[in-house]
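The numbers here are math on the coordinates, done by the rules we state, and not lab data. Note that this is a predicted model, so its numbers are computed, not measured. Cβ atoms are built from the backbone, for glycine too; each structure is taken alone.
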Structure P
Amino acid sequence: MLAIAAAGERVDKLDVVWLADEELRSDGLSLADTNGRTPVEDLVTRHVDVRSLDYVRLGKIAHHVDRAIKDTRHHRFAKGHVKKLLLAAVGQGRINVYDLKDGIRAEISS
């Protein structure tokens, strides 16, 4: 969640669902470890792409997201909570504030 929030244009609420790698692979989806685009350096290598996305594969992902929501494998982070997590990460040195986009930097500086 931190990697996604820190890569955004502004601080906002964030909805997250958890999808199990093995469930996606067993449904014929191909996963690849790739570097994520986030200013949180220790999370860059934690990114996973679903390869060869097309209409059918997107439908499979939608099915897994629907199942995750029904199984309560999701969470909504309120804007205030996201802001606190970003501030904590900056305070811990996990994020350099100057690597954040202007909108986020302005919001967490106020």
Structure Q
Amino acid sequence: MEMMDERFEKTSEYLQARKRAREIKGFYTHLVVYCSVIPILIAVNLIFVPDFYWFPLSAIGWGTGLLFHWMEVRKITPFLGKNWEERKIRQLMEKEKQRFDKFKQQ
């Protein structure tokens, strides 16, 4: 039984699932820290500098980072589209192949 468990742990599906679980856990940790710290920042702002509300800047800035973290975990890439990196790699490889073929012909 132990050998089967060891083989299972080394499969790519297991490694991918473990990586994905860690990414999701990282996001939730980030979310909990955000939800814990922002109220503290609000209290500090209201107690020590009540004439100027700077806490929204912190909440919005950090919230934007949290949004991008969520988008990364959910594999949402509105700026570069789905599979952009793979397409770009293929494009660059094709360009390099053309340069190599051109050089070979000379």
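When mean count of other Cβ atoms within 10 Å over residues 11-18 is calculated for each of P, Q, the greatest value falls to P.
When Rg/Rh (Cα atoms, Kirkwood Rh), for residues 19-82 alone is calculated, the result is 1.02; to which of the structures P, Q does this value belong?
Working: P: 1.02; Q: 1.12.
Here the read-out was taken from P.
Looking across P, Q, the calculation of helix-only ellipticity at 222 nm (-39500 (n - 2.57) for each DSSP H run of 4 or more, over all residues; to 500) that yields -13000 traces back to P. Looking at relative contact order in percent (Cα under 8 Å, 6 or more apart) over structures P, Q, structure P comes out largest.
Here log10 I(q)/I(0) by the Debye sum over Cα atoms at q = 0.10, 0.14 Å⁻¹ has been calculated and equals -0.35, -0.66, so which of P, Q was it run on?
Working: P: -0.35, -0.66; Q: -0.61, -0.82.
The correct label is P.
Among the shown structures P, Q, from which was the value 2.9 of distance in nm of label points 7 Å out along Cα→Cβ at positions 27 and 43 calculated? Answer for the origin of the read-out: Q. If FRET efficiency 1/(1 + (r/R0)^6) of positions 35 and 67 (r between Cβ atoms, R0 = 25 Å, to 0.05) computes to 0.95, which of P, Q did it come from? Corresponding structure: Q.
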